[in-house]
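Rule-based calculations on the coordinates, nothing more; no lab input. Note that the coordinates shown come from a computational prediction; the quantities given were computed from them, not determined experimentally. Cβ atoms are built from the backbone, for glycine too; each structure is taken alone.
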Structure I
Amino acid sequence: MRLWVATGNSNKYGELRDTVAMLGLPVEVLPLETVAVDESGVSYYQNAFKKAVSGARLRRESIVIADDSGLEIPALGGLPGVHSARFSWKGSTGCRALQAVLSERGIVTAPARFICCIVGFLPTSPLCISAVGTVSGTIHAEARGPGGFGYDPLFVPDDESETFAEMPGKHKAVISHRAKAFVAFMGMLGGVTPGMP
């Protein structure tokens, strides 16, 4: 089975490719560059849907998927949430912006979760399939680790001692929110039974 991944983020595509390889999933994922879409949706689903539609228009005879993801911190009212990719604070963006907010509010560590929504279109159906994966953990004000991308240096998953940025990329590719969403998505296609090792 072949799936085209509609994303302009090479890190996301690389992680998904590692997920497929590490879990031995019966699928080949291929990159699909799409036109830029306005990711102004109020939910992960809405943004993933927009990207998947864009990709499906380019590959009408193929299965096309896209995802949207974010980091949610209850102590910050759910921020950065659906705005994670575009989060800014006092001139900084992304990881540095979040560190600035945590510092300003005196937060050293706090419960958090990563969430990912995958939306896919099949050429044989006018309907889309969607799946969600989450990973709970702790956010730290101090960044650790050279790997990963986005907020990975600040996030330690439950039952782990390393941040996403410290652990080997192939380990993250197995336990991540994106991996969980993808396995659930594949289960809906009948490709695998949902569930992680």
Structure II
Amino acid sequence: MTVMVHEPLSHEDTDVLLEGFLALETPEGFRAELIDGEIVVTPPPLGGHERCIGQILRQVIRYSATEFECSCNKGLRVPGADGHPDSRVIPDITFVSIESDPFREAEAWMPAENDGIVMVVEVTSSRPRRDREAKRAGYARAGISFYLLVDREEQTVTLFRGPDGTAYRHTDQVPFGKALPLPEPFEIELDTSGFA
């Protein structure tokens, strides 16, 4: 299900949209997000999607030079595109600094500008354009240092880094099967051979 708003919203309209979004009752396992004024409800993911998430989690937790806390369901509030309210997104994985521990006191929709967020991960599903464009732009606006995109349709893994407040300045991409270097604080070669 998708509800789209194309025009910039007034403050009152923004409040109504947000109120409606927060009042949604989604079926168990479904995920509701508000992305640049668009309400998006996604069904539970398929097995290949979850396999990619599991492989990333295992490698980062096991081999990284730094310890991280992570969540696979943390709601983040990211700055919306021009004229839209803040987006409410749920990355497939959110990695945070263990020292800052922002999850401990976090509200349901934690501000993504939190300095403790190190990397967010999205694995594409049936509508990859949102992960490729709208979410990437939102994460850059929030200043999240790293955005890892596993694009199952294109069979590529891309690391976006160096946000400047509007976009990511650097992109590293490999096809499935090649290792993707994750720089500090990770300092690992992410094995993508099991993503296909």
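Of the structures labelled I, II, one was used to calculate semi-axes √(5λ) of the Cα gyration tensor in Å, for residues 70-181 alone, giving 22, 16, 13. Name it. It traces back to II.
One of I, II was used to calculate P(r) over Cα pairs in 10 Å bins from 0, in percent, for residues 54-117 alone, giving 21, 47, 26, 6, 0; which? Attributed to the structure labelled II. Looking across I, II, the calculation of mean count of other Cβ atoms within 10 Å over residues 22-29 that yields 9.0 traces back to II.
Looking across I, II, the calculation of helix-only ellipticity at 222 nm (-39500 (n - 2.57) for each DSSP H run of 4 or more, over all residues; to 500) that yields -9500 traces back to I.
Computing distance in nm of label points 7 Å out along Cα→Cβ at positions 30 and 126 for each of I, II, which one ends up highest? Greatest value across I, II: structure I. In this comparison of I, II, the computed figure 24.8 for mean count of other Cβ atoms within 10 Å over residues 62-69 is attributed to I.
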